[in-house]
1. Once volume of the Cα convex hull per residue in Å³ is calculated for every structure in 1, 2, which label goes with the largest value?
2. Looking at mean count of other Cβ atoms within 10 Å over residues 143-150, point out which structure of 1, 2 has the largest value.
3. Identify the structure, out of 1, 2, from whose coordinates helix-only ellipticity at 222 nm (-39500 (n - 2.57) for each DSSP H run of 4 or more, over all residues; to 500) was calculated to give -21500.
4. A value of 21.8 was derived for mean count of other Cβ atoms within 10 Å over residues 71-78; which structure in 1, 2 was it taken from?
5. If you rank structures 1, 2 by distance in nm of label points 7 Å out along Cα→Cβ at positions 55 and 247, which sits at the top with the largest value?
6. A value of 29 was derived for relative contact order in percent (Cα under 8 Å, 6 or more apart); which structure in 1, 2 was it taken from?
7. Quick check for you: by FRET efficiency 1/(1 + (r/R0)^6) of positions 23 and 207 (r between Cβ atoms, R0 = 30 Å, to 0.05), which of 1, 2 is greatest?
8. Supply the structure label, taken from 1, 2, corresponding to distance in nm of label points 7 Å out along Cα→Cβ at positions 31 and 111 with the calculated value 2.4.
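Taken together, the values in this text are just the output of simple stated rules run on the coordinates, not laboratory data. This one's a predicted model, so the numbers in the text were calculated from it and none came from an experiment. Cβ atoms are built from the backbone, for glycine too; each structure is taken alone.
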Structure 1
Amino acid sequence: MTNPIADPLVEVPDTDAVSPLVHLESTPEGAVTVWINRPEKKNAFNAETIAALREAFETLHGAEGVRVVFLRGTGGAFSAGADLTWMADAVDWSEDDNRLDALELAHMLKALHDVPALTVALVEGPAFGGGAGLVAACDHAMATADARFSFSEVKLGLTPATISPYVIAALGPRTAKLLFATGRVFDADVAWSYGLVDEVFDDLAGLEAARDALIEEMAACAPGAIGDAKALVNDFVDQKIDKGLIEESAKRIARRRVSEEGQEGVRAFLARRKPSWTE
């Protein structure tokens with residue numbers, strides 16, 4: 001299912017050789033799609049799926065030429081959350097066993113958060129529990145109108161602890177408290193009003209057209225600059241604008257100006273030609 005990449009600047013390993021639970025597809029423009037591949041389980045998590053996702057995300061940390069990473073599920077479902085068999089097994093585990101198991105999910109989410117490229121959730125069908133957490137951990141989210149969301153852990157006597165940092169950052173504390181405490185199911189339009197989803201489309205055709213438009217838009221952008229731009233937000237959010245932050249911001253743009261991409265981009269602009277990364 002993994003496609004060869006025509007652009008020699010883009011290097012993404014073949015994860016099909018690692019696990020059938022996650023597939024990577026890529027395009028010459030530097031767009032990678034990470035597919036959760038358990039359609040018979042509505043792409044619910046188990047330990048093996050979490051491990052395969054973490055490995056896929058970590059391979060993308062050093063993949064050259066990748067501009068945007070899409071995350072989606074096969075079979076018309078994003079992710080129904082935790083697999084029932086996996087949950088049944090955990091009932092008899094010790095607290096320490098459960099802590100170690102939860103750490104795997106937490107590390108997977110952090111690996112997604114740390115992908116340098118822009119990460120975009122493409123949501124169809126259910127995105128429940130940890131599946132909704134994946135949406136929150138992405139930089140951007142697009143959904144079809146029939147998508148459904150829920151942080152349903154309280155209905156099982158649990159809490160959405162491992163996904164909570166990303167959900168709180170996406171929704172804010174008040175909305176997160178409401179959704180965590182009620183476990184309510186809500187649709188894509190409500191998810192948009194909460195800030196969990198950024199764009200809603202009537203159908204799959206609209207979602208995929210928007211995906212294609214974003215790929216085309218980002219083809220003009222330097223891959224390394226995209227990662228550094230994301231890092232600005234991650235590092236500077238909620239920071240006091242003081243002498244230290246001002247100095248750090250100046251250092252970062254100076255570093256970019258003398259970088260290979262920065263030099264090429266400015267020289268191309270002045271020469272009224274396209275920079276090399278668009279060719």
Structure 2
Amino acid sequence: MATMTETKPPASRRTERRSTVGLRRFVFHLLLTAAAMVMIYPLLWMLSASLKPLDEIFSDPGLIPSTWEWGNYAEGWNTLPHPFEKYIFNSLLIVAGAIIGNLVSCSMAAYAFARLRFPMRGMFFAIMLGTIMLPIHVVIIPQYILFNNLGWVDTLWPLIVPKLLATDAFFVFLMVQFIRGLPRELDEAAAIDGCGYWGTYLRIIMPLCMPALATTAIFTFIWTWNDFYSQLIYLRDVDLQTVPLALRLFMDSQGQTSWGALFAMSIVALGPIFGFFLAGQRYLVRGIATTGIK
């Protein structure tokens with residue numbers, strides 16, 4: 001006697017398929033949440049430590065303080081030679097100069113490499129890319145000698161002027177790839193309308209490069225704000241010191257550290273980075289996603 005194979009109706013198969021997909025998505029999001037908590041835990045711990053008394057910071061591993069010590073923020077803000085706002089202002093001044101310098105100089109260099117024809121363009125572009133592999137420790141000594149001869153040591157100029165010379169090859173490469181993805185017909189149409197190289201650069205290329213420019217601005221802000229090594233080399237005067245150097249001042253030569261105040265000002269120092277990143281996150285994602293697409 002032949003047996004007939006029972007087949008499930010299409011509606012039942014669709015239901016099982018949806019259940020499987022839903023389960024996979026749930027497990028995937030659960031793993032992402034667990035990974036996010038692992039990565040964000042140090043930040044949560046630092047926030048908790050900034051609100052704990054000194055004797056509980058390392059003795060109590062919990063994230064919820066037993067005693068809320070809000071005075072750490074007032075102590076950290078006023079305990080250094082200057083109020084902490086002075087160091088924030090110095091950092092913002094350097095960051096503003098670095099962002100303007102990179103946006104102007106790197107975009108101009110990228111436009112030249114991507115659109116203009118000139119002798120040995122390929123060789124110069126390869127040399128520019130090669131500078132990415134040079135660590136700062138290789139060039140810091142000749143740079144220091146140069147800036148010292150110019151009388152710029154202990155000023156803000158060594159941290160701002162190089163940005164006006166397209167020294168960040170990564171951003172030049174980023175914009176070159178973005179500009180190469182723009183149709184050349186736009187340049188031809190601008191030339192027919194009477195635009196020269198400068199007119200095409202200012203009126204056509206730059207407005208279309210907003211995602212790449214925003215990406216450059218965000219990374220420049222983060223890297224310059226967090227830069228400790230260069231600022232330590234060139235800034236000796238406490239009136240010119242920045243946020244990273246100010247955080248170091250909480251540790252004295254005897255190894256005594258005001259941990260509560262240090263963690264409190266570290267949380268304050270993260271505020272501008274989060275704010276600037278969130279403000280430009282949409283352009284950052286678009287700039288990275290479209291770079292190199294033709």
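1. Working: 1: 145; 2: 281.
Going through 1, 2 one by one, volume of the Cα convex hull per residue in Å³ peaks for structure 2.
2. On the way: 1: 21.8; 2: 13.6.
Structure 1 gives the largest value of mean count of other Cβ atoms within 10 Å over residues 143-150 among 1, 2.
3. Numbers: 1: -14500; 2: -21500.
Value -21500 for helix-only ellipticity at 222 nm (-39500 (n - 2.57) for each DSSP H run of 4 or more, over all residues; to 500) corresponds to 2 out of 1, 2.
4. 1
5. 1
6. Numbers: 1: 15; 2: 29.
The correct label is 2.
7. On the way: 1: 0.95; 2: 0.05.
For this comparison of FRET efficiency 1/(1 + (r/R0)^6) of positions 23 and 207 (r between Cβ atoms, R0 = 30 Å, to 0.05), the top structure is 1.
8. Details: 1: 2.4; 2: 4.6.
Label of the source structure: 1.
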